[in-house]
1. Identify the structure, out of I, II, III, from whose coordinates distance in nm of label points 7 Å out along Cα→Cβ at positions 14 and 206 was calculated to give 0.4.
2. When you work out FRET efficiency 1/(1 + (r/R0)^6) of positions 38 and 70 (r between Cβ atoms, R0 = 35 Å, to 0.05) for each of the structures I, II, III, which one comes out largest?
3. When Cα extents along the principal axes in Å is computed for each of I, II, III, which one produces 64, 51, 34?
4. I, II, III: which one has distance in nm of label points 7 Å out along Cα→Cβ at positions 110 and 126, as calculated, at 3.1?
5. Of the structures labelled I, II, III, which one yields -7500 when helix-only ellipticity at 222 nm (-39500 (n - 2.57) for each DSSP H run of 4 or more, over all residues; to 500) is computed from its coordinates?
Structure I
């Protein structure tokens, strides 16, 4: 029976554990055990890679980010799945994003609050030193006590709508935020924390659309310099614009649906 893999992060496509063979072997054994526990025939389970269907891999990214792939399975790049997403726009202070100065979204994802206090302190210091900037910090309010007057702090924002109004994004390089920001042609400052984020960050940097900073050792000076570069560097903005065009051309959910339907018997 034909089946497809949904590659929700581009890290799955580039063998991030190639330099860690023992870890790669442990992950392979875990995937094999998962299949056997659910009744998959051992001969079938031992073939290939559960993450990479031999029939179709739907990838929510583009080759401009991953680079050329060394895979012997069919990959369909479709870009981010954002079409039709409903967002609650009420309650956000949209008037704060109407001024002439640079506007920056700063988001470290929903699962990193317990390790991000130092980063938010540095970010607040940066924006206090740049009163012409406007920052939107997606963070628990207790992590940004007494924010500068030019910073909006919310634990949740309508991200797609905010991205349409800002000039740059500071992110942990989560795959969703990275692709959604680049789909708007926005240059990035990436501060990866864990999981697939270092891989996604490296992809964005290699594509020329991002500046990387060290999350664990971040200082206001280096973070501020990175944001200044993201706002002013024409090469970064041009690379982000190229990726915006490629992501738009990928087609999104309709193209993914068509690819999946192609697996059905005629």
Structure II
């Protein structure tokens, strides 16, 4: 199973398909892309450029526009995700939901993904309509990780800082968003330091004012200042998670 190193360079593009016909810019070692929105051919082209591919899907929410949306039982679909129209929480303890997710992981394997990025496993932090807890989240993450491992794919922990400490041994990397925007960034960001200590990367995204587009040097400095996130792989993105990315050295790319 692929184990990326701490500090691995990366880019994430979820809102559009990636065109890898020609050399991708920036030439980074890891790309996180939407599993449904990209083809096996694209992933093959990325591999030929020496890029490892993480495939994103939502493991904890129901999205109306996904091809398997009709397979979910009504009783497994809960409350709306705040700020995400057309998306609702799922009962991740349901066998039926887990069967659908196992099929998504199988599809990721068939497309040639090196790893999966199962989003929204942190439903326990809000009211989902289901009795989810940090313990049920760890149980679910174990299920996802073992399923991915059966296809020789790595798995990442997405956000869910509450379970980060206990999740370190279950996954190969973490992907975290906006830890610098908390009132005490050093506390929020440092929750994931166990990963670095274990030789696993923490892929960090910050969404400062002005992104995508013009991010002031002050906002960049604030976002990129080391604050509890020593050793993390940090990038600046717009909330749309399109092709635009700014690295902490101030270079900007459009994939």
Structure III
């Protein structure tokens, strides 16, 4: 990581080789749009926020996978114009993509590799993981599990694959987790809830949509100043190689998995 931006967290993508496609075209800030959403869904702010958290990796090569059933890796058949892009390594109906790039995050920042939010893919489970990309000196894999034997699934070019979300290490461990059932705070929260419930019922009776949360408006009419309707991660920009790049990126001569 560069000292010139020490106060700003960073995520760097370093291609391991001439990967054959433009990373900036296939790794983009997450989009709020979903093919299965109508306009009503976009009024639900939690859904929109979930859609836009992180960066989405899109598929650069069309491929087709199928599973005959059973646990042997050979039971998964893969057809792809680029045989290096996707393979069957781990068995049990899984297939694996090994991204041809190296990821580096700021010290203390992991990378959550997760399914694309609210993007259904019937018959296929995207396996989720967290990788310590601030120190890892190897690649990592993207893994998917086929749930329906004897069915062919085709991933076209441009299909969303996974979402990358940086995650501060030890963040969740530092929370104080409590269940509150009494006291001044409890009574205040319950009173607020009753007010909200009454207003929601009135809006429904008048066939209106209650949009206070969407607009960041509290029960007393005050606007919550730090209200965020969606996330806006920056696009990846090209930067020349520098001395602070990872010292030993993995070579592409090894066709075996590294970490998963």
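Each reported figure results from applying straightforward, stated rules to the coordinates on display, with no laboratory input. In this text the structure is predicted, and so the values were computed from the model without any measurement. Cβ atoms are built from the backbone, for glycine too; each structure is taken alone.
1. Answer for the origin of the read-out: I.
2. Comparing I, II, III, the top value of FRET efficiency 1/(1 + (r/R0)^6) of positions 38 and 70 (r between Cβ atoms, R0 = 35 Å, to 0.05) belongs to II.
3. Details: I: 63, 40, 35; II: 49, 43, 35; III: 64, 51, 34.
Traced to structure III.
4. Considering all the candidates, the number was obtained from II.
5. Details: I: -11000; II: -7500; III: -4000.
Structure of origin is II.
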